[in-house]
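Please find the structures below.
Taken together, the values in this text are just the output of simple stated rules run on the coordinates, not laboratory data. This is a predicted model, so every value here is computed, not measured. Cβ atoms are built from the backbone, for glycine too; each structure is taken alone.
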Structure P
Amino acid sequence: MSSEFSILGRGRAGRALATAWGPRVALLPHTGRPEGLVVLAVPDRAVAELAEAFPGRCVHLAGSLHLAGVPCAHPLTSFDGEPRDWNGTPLAVTGAVPDALRRAFGDLGFAAFDLPAELKPLYHAAAVLTSGHAATLWLGAEALLRAQGVALPGRGLLPLAEATLHNVERHGPAGRTGPFSRQDAATIERDAAVLPEPWREIFLKLGGALD
């Protein structure tokens, strides 16, 4: 069975999608120059140069980057190199993504929506806040405890993070808990006082960001 299209880039996104699509796709390094449709699963800085090699037949995955004439399909997820259950995962589409590729993403469960080019930076910033920044907060909180000799048993802070996401999924803004949502000024002041900078500033600014 010949491949329907190719993926350039053997990073986490490329490997995960290629495994999920199976024999439908050929996974190639950046130096590959295949025929037919090409998905560019490469770092943002490499997209423009590679896109020139596949005029009119490539799609890139860079959520923040817009290149005139080069369509984008950005999966709103965090890849680790392995296929996952992507049912209901948004797929931001900017430009004329070929129907064959839209169907291929749909076959994996991705839910496509049209994202105007001028809104891509805002969309991607929201994604970074949700994923990279959230992970930094969790890892930073663990590091603060570890620095004072507090080693949480079991799965550490992960059950709290998972329960928080579950509550927000079910209840929206009402699922947010803690001293800021309760407007518990005494607890906020006591907690902030023991935090080093910049964590104290982050703690106070993030806590009040939705007020």
Structure Q
Amino acid sequence: METSDKTARQLYEEIKRNPARRRFGFGARPALVNVDLQRAYTALGEFVTAYQTDPRQLEHVNRLAAAFRARSLPVVWTYVAYMESGEDCGVWGTRTDTPDSLQNIKVGSRRAELDERLDVDRRRDIIVNKRMASAFHETNLQSVFTFHGIDTVVITGGSTSGCVRATAVDSLSRSYRTVVVEECVADKHESPHFANLYDMALKYADVVSVAEVLEHLKQ
């Protein structure tokens, strides 16, 4: 194993300046997947589970959503929420049992609600209640994408090291070109955030700016 005294941020910035792999690139039909931008993870000062990396994250996500809709491309919002017993969280929910625990995000609760700052079109957008980390795990997402002829998945949301990464790995595993939007993903701490951007950029996804995604959509 190679050792280094560089931080995760430094490692990521190095490969950003000098990419070690060529990009997968965009295909012809992208879809936008916004992962778990719900109050449990976005409402700073209200919930201890919330976090922020880029303060303009939700603003950027709204711009992307509007651009995808304008081109009749799917916009997906996922959130996690569980039945009253929490049993549909499975083993994932057995490590702790406090009011802030994952399995205690109940369906219909404030923690489960998408952040009110988001521009969600509830008539047109696809809203998915997922139970596990990946947006693809036991949801209808792949079926929806097949119907729309999607070949590229653009990912925003949180957390970078958790549900975003799991969604990116599952996306690539299904042979979608996979894009993670740098300013639009967040994590609790910078080390896992940048370590996972680094790892995804090397293996599973193109990590690009919001400006680049918007420019591609214009073309």
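Things to note:
- Structures P, Q were shown, and distance in nm of label points 7 Å out along Cα→Cβ at positions 42 and 130 at 1.6 was computed from Q.
- Computed over structures P, Q, FRET efficiency 1/(1 + (r/R0)^6) of positions 58 and 146 (r between Cβ atoms, R0 = 35 Å, to 0.05) reaches its largest value in Q.
- At a computed 4.5 (distance in nm of label points 7 Å out along Cα→Cβ at positions 10 and 170), which of P, Q: P
- Given -9000 for helix-only ellipticity at 222 nm (-39500 (n - 2.57) for each DSSP H run of 4 or more, over all residues; to 500), calculated: source structure among P, Q: Q
- At a computed 7, 28, 28, 19, 14, 4, 0 (P(r) over Cα pairs in 10 Å bins from 0, in percent), which of P, Q: P
- Comparing mean count of other Cβ atoms within 10 Å over residues 66-73 across structures P, Q, the highest figure comes from P.
- Highest-scoring label, criterion being distance in nm of label points 7 Å out along Cα→Cβ at positions 82 and 186, among P, Q: P
- Which of P, Q yields 12 [relative contact order in percent (Cα under 8 Å, 6 or more apart), calculated]: P
- When distance in nm of label points 7 Å out along Cα→Cβ at positions 106 and 154 is computed for each of P, Q, the largest belongs to: P
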